[in-house]
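Enquirer: Heads up, there are several structures right after this.
No value in this document is a laboratory result; all are computed from the given coordinates. This structure is a prediction, so every number in the text was calculated from the model and none was measured. Cβ atoms are built from the backbone, for glycine too; each structure is taken alone.
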Structure 1
C-alpha cells in the first residue's frame, strides 16, 4: 500500500515538473516570437499600422480575414448581405435538405426599390384538375441530326472542372441525373467525373477550346467528333463571354492546375490557365455564324452560344445576317449571362461594373429575336443570380425558355459563401483540390441535395405560375411581371 502511494506521489511530482518545464518553454518561445515580431514590425517600412503598433497591428489582418466568415452570422441582416443574403441562401439550404421552406409573419423583402420585380397574381388560379404537367422544349429541331428535348426549365450552369473539385463534379453529375436536368461542363472540358453520374451534359467550348483543341490551340474536328460520340453530351455551347468577367478569358490559378486538371485541359501542371479574351477564329458576326454551323455539322447535335450583353448594336447585325445567310446558321439557343458576377476568379472592376444585369439584357435579346422573326428558331436560356423560385419565375416571364444556375447548386453542395472560390482554400471542399478539405464533401449525400434543390425549386415555380393564373411555368409571360420604376 505504501509502495503504491509512494509510486503515485513520485509520478505526480515528475508529471508536474515536466508540465512546469513545458509551460516555461512555451512561454519562452512565445516571448521570443513576440520579440521577433516586434523587431520585424518596427524595422519594416511597408505597413504603417504594423510599424506604429508593432505586434498588435497584426491582429488587423487576422480580424479582416475572420470577418469574411463571421459577418454573415453575427452582423448582417437577413436581406442585406452580398452577393447573396441569408434569406436567399437559407431557402436553398432548406430545399436541398428537403425540409419545410415556408416562412411566417410577413415578408422581409423590400418591394419598392427601382429595379425590383413583383409577380402579378391572377384572379382565377387553376384548380388541381386544370394544372398541366411541364411541357417539353426541343433544341435544334429540323437543324441538328440529334435534337435534344427536355421538360426541365432549371439546370446547372457552367462550372469547369478545375474551378470545381472532383467530389463536387461527381455530386453535380449524380444529382443532375436524379433530377433529370442537364449539367454544363464549363470551359474546362469533359472528364470521367462528368460522365460517371449519367446526366445530360452541355459541352462548353471556351476561348481556349480545352478538350477540343489541336496542338496549336485551334478547334479540332476530330476531337469534336470524339466528344460528340458520348451519348450524354447532348448539346454544345460556344462561350463568347461570361458574367464574372465579360471580355476577359477564363482564369484558373496555377495552384489549382493539378495533374488530372492539366491532363483534362491539355495544359502544363502548376501553371496559370489563362484563356484568350475571345476566340482567335471569331472576330466578327459572320465568323461566329460559321463556327456555329461548323460545330453543328460535325457533331450533329444542337449548338448554341453564351454571351454577356453590353454594347447591343451587334445583335441587329447578328439577326440580320442569319436571315440573309439562312436559318441553318442560327444558334439553336442563346444563353444570356448576367453581368453581375459569377463563380470564377475575375478582376473586381469587371465583376462590379462590366456588362448588363439580366433584367436589362434578357428582354433586350428576346425583343431583338422577335423583331427579326427568329424567336421560334432560337431558344433563350439565361443565367445570373437566380437561385430562388421567384427569380426563376421572373426570368420565364421576361422570355427565357430555361434558367441556368451555378451558385445556387454550389449552395446545395454546402457552400457557405466564404468568397474563396479563386483560391485553393474553400472550407467546404467545393472549389479546392486540397484532399483534406475535400473529405467533408460526400458526393453521394450531396447528389441527393442537388436533386432535391432542383426538384423543389421547379415545384415552387409551378406554384408561382398557378398563382399567376396559368397552368404551367412555360406559359408565364410579361403580363405576369411588374418591374418597379
Structure 2
C-alpha cells in the first residue's frame, strides 16, 4: 500500500468537509466507544481495570522474552507439522506466499481479514502473478469491490454509509437494487460461497501465537475466517513477530480484553485455535499449514525507546476514542494503520520523513491511553516522536521560529511584561477576530478570547503593594 501520510492535512480537510463520511465515522466510533465501555466494565470498574492491568503485564512479559518465545513457538509449530518461514520485509513475505502458491498450483486464494497482508501489499503481489484473490470479510469485501483501502483496524468500512455500500454492490457485484441490510448481507454470502468451495489456498493473519503450544489463534465474528482456514487444502498465515505470547493462560486473558475493546463483546462469535494440518484420519481441514513470521521493521522498534508500541493487540479502541480520528476518519493517516497507534507505528515502520504530520495529529487528550486494553502510553510516544522531528529538523521552520521567539520572551521578565502590554494595547486599538499570518490557523476555527482588563502580573503587583501599605 502506497504511503500518503505526508498528505495528512490535505486529506483530513477533505474528510472534514464530507458530510457522508462525517456521519458514518461519527456513528461508528461512538457506537464502538460506548459498547467497549459497557463490556469492559460490565462487572465493575475495578474488574475492568484489573483485566487491563493483567493484559498489560502479559504483553510486557512477552515482549521481554520475545526472542526466546519466537524460538519456542517455531519448534512447537514444526513438531505439529506447521511449516514456519521468516520474512525480514514485505517483499520477502510476499515472495514466500508466491512460492507456496506456485508449489501448490494455486489459482484462487480466499482471505480472512489481515492488517499484516495490507502492510505487505500481498493482494497486488498475487494478482500480478495472475492469482485471483478474494477478500471474504464483509467489510474487506466491500473495500476490495470499491477499490479502496480499509479505514479502521477492526471496521474496514466505518467511513461508508449504507447507501454507499449498496451502490458499490450494485455497480461492482451486479446486485439487484436491494435496500434491506440482511438481504444485502445474504447476497454477499451467496456470492462468496462458491469462492470458498473452489479456493486452492486460504490466507489469514493471526491475533496471537501461543509459544507454549505452537498454536495460531484467530478471533472473528464471521464464519468466513473458519472457512478460509479449513476448506482450502493450503492455509497460509502471515503474523507479525510481536504477536507471540507465552501461555494458554495468557491467551485466556487477552481473548477477553480484545473483543471487549474491539467490538464490545464478551467473546467473539468465532474463537479458533489452529494447531496444524489435518491428520490422515480427519475428514476436513487443510493438508498444509504455513506460518510466516514478519519483521518488516519490528526488530528495529524492539531495540528502540518505542518497544511498548509492539504490545498493541490491534483492537481499534484508541481510534474510536480519539477526537482527531473521529473528525478525519482513517484514510487521512495515509497508510495501513490509522488513529493514535497508527500515528506511532507508521513513522516507526515507514520513517518520519514519510509521515511527518502524524505525531502532531493528536490533541494529547489522553483518551487513547485510557481505553487501551494493554495500557500503552500513546501520548508519551507521540511527544517523543515530536521531539525526534525537532532533532531531525523535520518540523516546519515557521514552528521552530515561533517556539524560539516564544521561549526568549518567556525567559525574560522584561520582554514578557512588554509583550503583555503590547497585546493589551493592540486589542484596544485594533480589535481582532482573526490573528494575522501563520497564527490565523488558530482563530479560523476558534474564537479569540478577550484579554482581561488587568493582567495577572498587574493584579499581583497591586496585591503586593496593598499588603506593603497595610504593613506600614
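Enquirer: Work out volume of the Cα convex hull per residue in Å³ for each of structures 1, 2, then name the structure with the largest result.
Expert: Values: 1: 233; 2: 193.
Top value of volume of the Cα convex hull per residue in Å³, among 1, 2, belongs to structure 1.
Enquirer: Another question about this same structure. If we compute Cα Rg over 2.2 N^0.38 Å, for residues 143-182 alone for structures 1, 2, which one ends up with the highest value?
Expert: Working: 1: 1.39; 2: 1.17.
Structure 1 comes out on top.
Enquirer: Starting from the value 3.8: which structure in 1, 2 was distance in nm of label points 7 Å out along Cα→Cβ at positions 287 and 319 calculated from? Please report the intermediate quantities before stating the final value.
Expert: Values: 1: 2.4; 2: 3.8.
Going through each structure in turn, the value belongs to 2.
Enquirer: The value -16500 for helix-only ellipticity at 222 nm (-39500 (n - 2.57) for each DSSP H run of 4 or more, over all residues; to 500) was derived from one model only; which of 1, 2 is it?
Expert: Values: 1: -12500; 2: -16500.
Corresponding structure: 2.
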